[in-house]
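Chemist: What follows is a group of structures, each given as structure tokens.
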Structure I
Amino acid sequence: MKYRIESIDLFIRRLPPDRIGFSIGKLKVPRRPSAYGLCRLVLKTEEGHRVTGCSGDRPSYGWLDKRTDIEPLDKLRNLIALQESARDAWLEEPAFDSVFEHWLDRHHAIVERGTAAGHEPLSASYASAFIERAVIDAVCRAESNPLWSALQQGRLGFRPGAVHPELESYDLVASLPPRPRTRFHIRHTVGLKDALTEADLEERVDDGEPETLEEYARRDGLRYFKIKISGNPDADIERLRRIWEVIPKHTDTGLTLDGNEAYEDLGAFAGFVDRLETEAPGLFDHLLFIEQPLTRQLTFDPKSKPWIDRISEKKPLVIDEADGTLDAFRRAHMIGYAGASHKNCKGFFKSLMNRALCEVFEERDDRPAFLSGEDLSLMPIVPLHQDFAALGVLGLEHCERNGHHYAYGLSHLTSDEKATMLRDHPDLYLERNGEVFLRIVDGAVSCASLQVPGFGVKSMPDWAAMEPMRDWLEANYPA
């Protein structure tokens with residue numbers, strides 16, 4: 001079927017202040033505004049029908065670009081300019097029939113624009129992915145197909161061999177799970193300053209919700225945890241030992257560490273891993289992997305391979321911030337990394353291709369290769385729902401999924417939107433103390449209700465509650 005994009009509009013949805021502060025990594029600079037972006041795309045089919053697609057993401061400018069010689073607010077302004085440039089790139093070539101082929105063409109155009117404007121590759125991937133999901137959503141809606149079904153039926157034209165020659169004969173349908181996964185264990189993030197027990201609280205928020213790791217683990221039945229590390233081995237090991245004392249111990253308790261590029265010295269990081277094995281053996285035995293411990297620049301240094309191989313004999317390593325290009329995982333795997341994080345904000349088609357590469361690499365090299373599900377920034381409606389839909393296709397068992405606990409439920413939505421969430425997704429949400437929250441039972445969420453035509457979003461957000469992205473930027477962050 002042939003399609004033509006008629007319009008693409010970019011919006012901002014403001015968020016109330018966080019109920020609990022959050023800290024990651026070693027850079028003490030702003031990373032994102034109290035808002036997230038939304039894309040509304042109108043598509044016209046060859047029969048003349050008009051369909052609206054959407055996507056959404058937090059503009060996490062400080063995570064995308066950690067260069068210290070650029071002011072944080074300049075990064076935000078530059079990122080939104082790049083998103084507008086990505087929108088223009090799609091509108092300049094609005095007609096297509098294969099979603100994948102046209103996405104790949106437009107992705108290359110957006111990367112070229114980002115490079116010319118001095119952006120990090122990760123920022124260009126973000127800008128490209130922002131439009132990509134809205135296009136996929138619109139096409140799936142036009143064909144009354146959920147994402148998983150559209151891929152199974154070949155309706156999106158997915159051809160990974162166009163990017164990775166080793167995937168030329170890859171059979172996506174044969175590799176997809178029999179049905180999309182609709183239940184996911186929550187991997188609860190523990191920030192550097194998050195309270196572990198009541199003794200860590202200077203004063204309580206007292207809004208009826210848990211405020212410490214101990215309280216969350218008890219109420220939600222948590223089994224999986226993602227712990228931020230700072231790059232200071234002494235401080236990190238001391239905190240990790242405390243965390244291990246607090247969390248429940250089960251045979252299936254799983255932990256991951258996230259360095260957020262904290263280490264700039266391979267020897268220091270290897271020493272940290274050695275010490276952790278010796279000084280916190282219980283935690284170490286339950287450690288699943290370590291995510292992006294090194295700077296993105298150091299990740300691809302061929303000289304690091306002996307160190308990476310040595311560390312990987314103890315625990316597998318995953319790239320995240322270094323995953324800025326379509327071939328990043330392939331390059332990292334050659335150096336010794338076992339996995340890459342899935343985040344919709346880096347590109348759904350890229351994650352799907354990385355999943356295929358994992359299968360090829362495991363069979364070829366006889367060593368583990370895997371994707372992990374990450375992204376603290378996801379908020380309902382659109383960003384959260386679309387990532388769950390993507391995870392259903394990728395078949396991941398657990399995911400970082402608790403950005404909501406730093407906010408107060410769905411307090412950023414209108415009353416009508418909240419009522420719609422409770423009506424459309426009773427498996428995913430519940431009402432408590434007059435507010436709507438993510439429903440977590442035995443440490444997991446269920447979301448079969450997201451298997452609807454489109455990319456996981458049944459009901460569109462209230463566009464009237466948004467403001468144009470450019471207007472918001474100029475009013476709140478004038479140059």
Structure II
Amino acid sequence: MEFKASGRVALLATSVLVVFLLAMTITIANVSLPQIQGSLSATRDQVAWVVTSYLVANAVGLPATGWLTNRFGSRRLIVWGTIGFSVATLGCALAPNLEMLVLLRAAQGLFGAPLTPLTMALVLASYPRRQHGVVTSVFGIGVTIGPIIAPWLGGILAEDYGWRSVFYFCLPFATMACMAVLVVIPQDPPQRRRPLDLRGFIFFSIAIACFQLMVDRGERNDWFDSVEITLECVAGIACLYLFVVHSLTWRQPYIDLRILANRDLSIGLLLVLAFGMLSYSPMVLLPNMLQNLRGYPEEMIGVLLAIRGLGMTLGFIVLLWGSRYDPRIWLLLGFVAQVISGWAMASFDINVTNFQLAWTGFLSGLGIGFVWVPLTVITLGAVSPSQLPLTSSLFHLLRLFGSSVHISLSVALALRTSKISFAQIAERLQPGRPALWNLEGAVPSVQQALPMMQEIGRQAQMIGYLNAFLFFALTALVAMPLILAVRPPRH
């Protein structure tokens with residue numbers, strides 16, 4: 001497709017608006033779960049399906065982007081996906097009960113799944129390869145700023161005006177996005193339609209759905225002590241095996257795994273998985289830590305998260321200029337920034353200051369900005385333009401799946417190590433050890449012991465969070481050797 005300069009700019013602006021809408025709508029709804037639970041008289045497990053249904057539907061829909069593009073074309077898919085997502089958002093605001101809300105959230109996930117990879121692929125196809133670093137920096141702002149703004153804004157809206165207001169707030173952006181894609185997205189040239197590999201689609205969809213359910217519900221159901229989690233794991237592994245065997249022996253597979261023979265693409269996708277693991281874990285851990293242990297108001301937490309967003313934005317701005325240099329330099333700087341920030345957060349104590357929270361969050365966000373642009377250029381630059389929709393969908397699938405896995409593991413690590421720490425500390429504070437109780441050997445009364453046990457609980461929880469932050473730093477450190485295998489993209 002040939003584009004004039006003004007057409008490319010309009011396409012980039014429209015794509016940024018679409019991905020900003022998606023990112024904001026996803027995360028702004030998550031913070032309203034307590035209000036949804038109270039308003040619709042749901043249990044904690046029931047209301048969690050508001051998030052789970054979206055994640056599962058999105059994970060199933062993402063890999064279908066390549067086949068759907070070939071079958072219907074990019075324009076139809078983007079236009080109908082944006083309209084469908086917007087209508088589903090309106091339906092969420094009007095949902096009369098929890099069942100309908102969960103169904104509409106699943107519809108959001110399905111309609112929204114192809115939008116990010118398709119708009120990214122279309123933008124990269126419209127610009128010459130030498131400008132991919134610059135346009136990826138601009139595109140990345142829309143993908144990453146939404147999750148920074150939404151939790152703070154969603155918390156305020158849900159608290160003051162009810163949970164339906166968070167969906168109403170997204171509707172003006174949805175309307176603008178629908179109008180923009182109708183006007184800007186170009187028509188596709190005719191393509192040869194290929195049949196759907198139904199068996200490959202079923203095997204892969206079941207595998208992805210099972211793994212997504214497992215990581216999302218694992219900690220809530222005590223992992224493999226739960227029959228549900230065990231069955232999901234077994235079914236996921238079995239279907240993934242069948243999918244791989246089928247794809248390698250079928251003439252026109254649902255996802256052509258032979259694309260992974262491309263060395264540069266395979267290394268890039270492994271780094272994408274690691275990048276996804278580092279993207280959102282601090283944003284989940286820090287608000288819970290500050291609310292539960294320090295009693296921070298939501299407004300202050302929002303400001304601290306916004307500082308992380310400023311770091312991301314600065315990273316993207318720097319890459320507008322720096323993308324001309326070797327991308328491996330920026331990858332290394334980005335992962336080093338994650339290691340330093342994670343190690344610093346693992347050194348917090350219960351009296352952590354706002355300055356400590358601000359500079360570590362800013363550095364972590366800066367690292368995300370440094371990694372996003374070169375990683376996108378390296379991964380998508382390793383394939384031909386005809387393979388961009390499939391590769392872009394795999395890029396975002398691995399990014400989101402890595403995020404889900406790391407968040408689940410981090411939360412599980414924080415909870416379990418805090419329980420162990422509580423037991424170890426409480427065991428040492430026996431009445432027979434007056435030096436520890438500082439009560440001159442007397443058996444403490446209930447009034448004296450209760451505050452002590454509450455403080456032990458706070459300190460044990462803090463130890464759990466510190467272990468999770470250390471896990472974050474180690475994840476970045478383990479992924480860094482992959483950068484040595486990266487080759488600069490072809491020009």
Structure III
Amino acid sequence: MKILSTLLLLVATAIQVHTQTNYYVSNSGNNSNDGLSLATAFLTIQHASDQVGAGDTVFIENGTYAGFDHRNTNGTASDPIVFYALGNNVLLNQKGPIRDDIVNIENADYIVIDGLIANDALNTGNGIRVVLSDNCVIRNCSCDNNAERGIFTGFTDDILIEYNVCTNSIDEHGIYVSNSSDRPIIRYNECYGNNNIGIHMNGDLSAGGDGIISDAEVYGNIIYDNNQAAGINMDGVEDPVVYNNLIYNNHSAQGIALFQQDGAIVTSGAKIFNNTIIVPSDGRWGILMTDGANVNTEVYNNIIINQHAWRGCIAVESITQLTSDYNILNDKMSDSGDGSAIPLADWQALGLDTNSLLADPLTSIFVDPSMDDYHLLSSSQAIDTGTNLVNGIVTDDLDGNTRPLGLEYDIGVYEHNPTSDAHIVTSPTDIAIYPNPFTDMVIIDGTFSNYEIFVYDEMGMVVTDYSDAAAPLTIDLTSLGAGVYFVSVQSTVHNDLSVFKIIKE
């Protein structure tokens with residue numbers, strides 16, 4: 001089917017008509033077809049790629065295909081070229097016609113790759129490779145068992161990499177953004193089982209360009225079970241923003257590394273907020289900064305717990321211009337790089353992390369760390385102990401919950417939602433709440449004392465706080481508007497909790 005949309009451009013008296021075309025690819029297709037419907041689909045993605053222009057979309061039906069190589073034909077900001085999977089099983093498992101990569105985008109701006117599975121690239125191949133191409137999008141793709149990396153980009157300004165799963169790269173990384181690529185956004189991806197790094201960024205001065213990746217945003221990613229270097233590795237990256245990333249069980253690796261090797265500068269000016277980093281016993285540091293990476297770098301609201309024998313949470317070679325606070329940390333820090341550790345108290349004496357907390361056992365912080373569930377327990381020390389200094393950047397958590405849900409920001413990737421606790425805790429037996437149905441005055445009665453009582457709206461925001469309350473307690477709802485509210489009653493001595501739902505008309 002051919003779809004025509006007209007854009008009238010008044011240039012003198014000329015009228016220009018722009019044509020957008022939908023092409024289709026199917027295992028039952030034929031490249032001698034016109035490709036304009038599923039009934040007359042092309043057989044190969046490469047043939048469709050050879051036809052497209054700005055604004056065109058290639059719809060690919062479920063099936064198994066060879067890869068493709070798209071070069072030298074651009075989309076535009078308003079009319080990108082899109083390669084779109086029509087189902088969840090569009091598998092590309094053979095290389096394209098020119099390189100070993102499954103998908104290669106080269107010298108082509110405004111290209112969108114959406115929903116493809118790119119597996120089993122051989123030799124030096126990547127699952128998806130995008131180079132010398134700006135304003136491209138790689139979204140909802142899966143890349144597994146590729147020889148080099150799942151997703152690789154180079155000289156790609158303003159690239160967006162989101163909602164992808166990159167696993168089991170044989171030689172290197174899950175996602176690798178390289179070669180002076182400014183303003184990349186890498187978000188909501190899952191990277192695990194890769195031989196080297198989960199997410200790697202490298203300015204690559206030796207490859208040309210300025211050797212600097214500027215203004216990168218890396219957030220909402222889950223990175224685990226990778227085998228070398230770091231969960232998130234940054235070489236030659238200027239002013240990156242790194243938040244809401246869950247990083248755990250990466251072996252022989254840092255959680256986050258800031259350094260200079262082939263980049264033109266040492267990575268610095270980083271904002272590292274609200275990450276949860278769990279380093280296994282065979283890992284290295286939670287956050288490692290080589291000399292200069294400390295400059296204008298801020299580290300707030302992170303849970304960093306290291307199970308290594310002596311390596312710990314944050315290692316720097318200089319503390320000058322470093323700001324670090326409101327974190328949950330082990331008793332192992334370093335102001336001399338990857339060489340030795342000092343206690344948290346000595347680190348605090350240097351003026352760092354003065355409001356940070358010494359970490360409780362994992363089982364006292366998280367719901368079930370043995371099952372990699374790093375949501376916060378209702379009694380977790382991370383609840384309401386963070387800082388709102390991150391609020392210009394961090395507005396929600398890894399689950400999409402608004403931050404803060406309580407009185408203050410929670411520490412780590414998850415904001416504790418009190419309305420979700422009722423199913424995992426035991427309600428007190430000595431509490432009564434009435435009348436029911438509720439009126440503007442709600443009475444909580446019983447024999448309890450030393451209970452904290454909060455009223456939340458349906459977004460989880462605290463609207464009333466009754467700290468250290470004792471029975472009987474009358475809650476006045478007259479000032480609240482119509483809607484759904486929750487009253488939580490929790491002991492300050494025990495972990496028992498009860499949550500009551502109130503519908504106010």
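Chemist: Determine which structure produced the value -11500 for helix-only ellipticity at 222 nm (-39500 (n - 2.57) for each DSSP H run of 4 or more, over all residues; to 500), calculated from the coordinates; the candidates are I, II, III.
Modeler: Source structure for this number: I.
Chemist: Let me ask another. With percent of Cα pairs over 18 Å apart, for residues 201-296 alone coming out at 49, pick the structure among I, II, III it was computed from.
Modeler: For percent of Cα pairs over 18 Å apart, for residues 201-296 alone, the value 49 is produced by structure I.
Chemist: Let me ask something else. Suppose you compute volume of the Cα convex hull per residue in Å³, for residues 105-264 alone for every structure in I, II, III: which one lands on 233?
Modeler: Going through each structure in turn, the value belongs to I.
Chemist: Next question, about the same structure. Can you tell which of I, II, III yields 1.13 when Cα Rg over 2.2 N^0.38 Å is derived from it? Walk me through the numbers before you get to the answer.
Modeler: On the way: I: 0.93; II: 1.02; III: 1.13.
Working through the options, I get structure III.
None of the figures in this text is laboratory data; all of them are computed from the coordinates on show. These figures come from a predicted structure and were not determined experimentally.
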